[in-house]
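Heads up, there are several structures right after this.
Read-outs throughout are calculated quantities, based only on the coordinates presented, and are distinct from any laboratory measurement. Quick caveat: nothing in here was measured; it's all calculated off a predicted structure. Cβ atoms are built from the backbone, for glycine too; each structure is taken alone.
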Structure P
Amino acid sequence: MAAVLQGIRVLDFGRYIAGPYCAALLAEYGADVIRIEKRDGSEDRFPAQIGGGVGALFMQMNRNKRSITLDPASPEGRQIVARMVSTADVVIANLPAATLVSMGLDYETLCTYKSDIIFVTNTAYGTIGPMSKNVGFDGVGQAMSGAAYMTGEPDQPYRFAAPWVDFGTALHCAFGTMAALMERAQSGKGQKVEGALLATAVTVNNAMLIEQSVTQVNRVPTGNRGQTAAPSDVFKAQDGWVLVAVTGNPLYRRWAKLMGEPEWLSDPRFATDDDRGRHAAIISERMSRWCAERSSDEIVKVLGDAMIPCAPVLKPQQTLDHPQVQAIGVLQGTDYPGLPSPAPVAAVPLWMTETQPVARRRPPTLGEHTEQVLGELGYSAQEIAGFRERSVI
């Protein structure tokens, strides 16, 4: 059975995460994704290098893609871009607006190459407003959405280590790309799909912003301890830490009985989630005493049997080794030239009964498919050699 996106060609000019991961999602379901890189390699090849001249981020972002090197700002490079776009369905480029124009990758220019092209881009702050021309990474969304402030302590905000704003933006853009492909199939029209890191972060943190706007509650951070339910916190076990999250009266009733505190079920301080959130310090102290007497495995087993959400707080190596992580099979060993061992690259974390991902191909080496892709566009071996001599590719 053909992959659902077979026949769709995507040109990936993306950088770091928000653009490349959007393209990776499309590649996972059969799109022919051609990654266009700078002649000396794109930025995501280098952070957290793991061998073979690539970084960990590159391994995650670029499975199932082909790679060519190209200087799209050079005159001949622009001609190559024009020919590539004429054969493509989607162009992804998360670059500043001025850079897009200078490279001939802005939507207006792309439409002169192919009128129904779908152009996918994203910015840090959006295209209007006083900060619209500023650049930024994942952390700017965390900082400006209220998330970093509420994640920390009263005197020290914390940025979350995993780049959830970047990945959230990539997911939204992939969703928008699929919607745009469906629109084009119906109307024949291409369009521009645009995301923004700040918009993603504000969306994810929206409930907290709604509460603030309506009630003016002015919450202050409380570290790991939740404020709208309890116990909702990270607790010390004999051999590590566990996270426990009790929300809703049915869960709370089970928890109070397990703790041997049946009188707390009629205590007005703990009548609702909000009440329990206001008195969370009392409830967390009780949970802390219970956890301190047990191992993390025992805590997870007892609470799991009681249908109370709980999980161990794992270090990265413990995550790799955990039997539940291994059981779900999301991390798939991926070979790459020069790596000492296969890299555990995550697949799309979805399971569908009919639509299956394509067979995994390793991420490409730098420019690995340059000759192949340019040959498909009609360039001769002599022309390709000339491009290389003139540093176009």
Structure Q
Amino acid sequence: MPIDPNYPSIESLRNRARRRIPGFAFDYLDGGCNAEVNLRRNTEELREVRLQPRYIGEYAGCDLSTDLFGRTYSAPFGIPPIGLQGLVWPRACEILATTARAHGIPFVLSTVGTASIETIAELTDGEAWFQLYHPAEDDLRDKLIARARDAGCPVLVLIADVPSFGYRPKEIRNGLSIPPRMSLRNVAQMVMSPAWSLGQLKAGRPRFATMDAYLPKGLSLPHLGEFMQRTFSGRLTEAKVAAIRDQWPGKLVVKGIVNPEDCAKLVRIGVDGIVVSNHGGRQLDAGQSSIEALPPLVREFGEKLTVMFDSGVRGGQDVACALACGARFVFAGRAFMYGVGALGEKGGGQVVEVLGTQLRQVMEQVGVERVDGLRGCLVG
């Protein structure tokens, strides 16, 4: 599809999404933890990466296709796991899964997404990845893994960077919950967002669809929050990761890795890949940016597992810079949600086109024909 000229950048999509999404839902999508220092650092430091162009020589054009875990994707970027997608925009989870399948890029479903594993598997012909929050109980872990396996998910993504939930003042102020709390402030925001409200009426209230079968009946909103925190509390250990490696037949990826010591442990266990990520600046405000963490991990472990990247990506040039720093693949969560919030069902496709067109322009400018050629373009 051609790019809608009214929204030629991710920032323009974000601006429109902000006008259409109720404030409490937009704050959840857009915000970080504490003072949001690391949220800003992610994008600012990614944009300090510099590329050196080559202008003299033959050039046959560029190809964005990328091989990853035995599959060929049309571009080196995908849609990462995002919790509560259907709260941010009605049926956003299903919209983006359909987008991913249509455009040949991966979609990763979160354990706390608002569509079930089985629904997303059907929409993607079994190509969706599944991201697991490690449950406190092994029985629930095994049930979720079995469902992902039976649905045909080729990749299981284990989240590492949520040993505790981030302290997010905006969400505390908004009383964020599923379904949304009916405070006067939140109701007023819904009234001022008619497209969102009508969409929610049609779609039904957002819910943790994958977790529905395990939720006690009749939970009040405060009790639901307490149940989810108890169910997914705790820190990953080598033993927990190894137990999943033993039973998962497909590719196993751990997301949220920034520390070489952690990565060395995962290599010994036999994990297939990592996603270098700080959870989009939503967990540790005093941490380093994802792009700062990436190059050392690539240098030490890039030949031992697949190193991917997430956090701070707001355009195709950001994708190019992450690839130049050694990432094999890049994920861009907020960008895709801005697109859906701005343009509904057409929004995911708009983001694919914007990111792809911008990335292609950078590749043509610096003179590389394949995405892995960007690694030779760093200044310094």
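General remarks:
- P(r) over Cα pairs in 10 Å bins from 0, in percent, for residues 207-278 alone from the coordinates reads 18, 43, 30, 8, 0; which among P, Q: P
- Source structure (of P, Q) for distance in nm of label points 7 Å out along Cα→Cβ at positions 255 and 319, computed value 2.4: P
- Value 67, 50, 40, calculated as Cα extents along the principal axes in Å, assigned to which of P, Q: Q
- Computed 18.9 for mean count of other Cβ atoms within 10 Å over residues 15-22 - originating structure among P, Q: Q
- Of the structures P, Q, the one that 29 was derived from, the read-out being relative contact order in percent (Cα under 8 Å, 6 or more apart): Q
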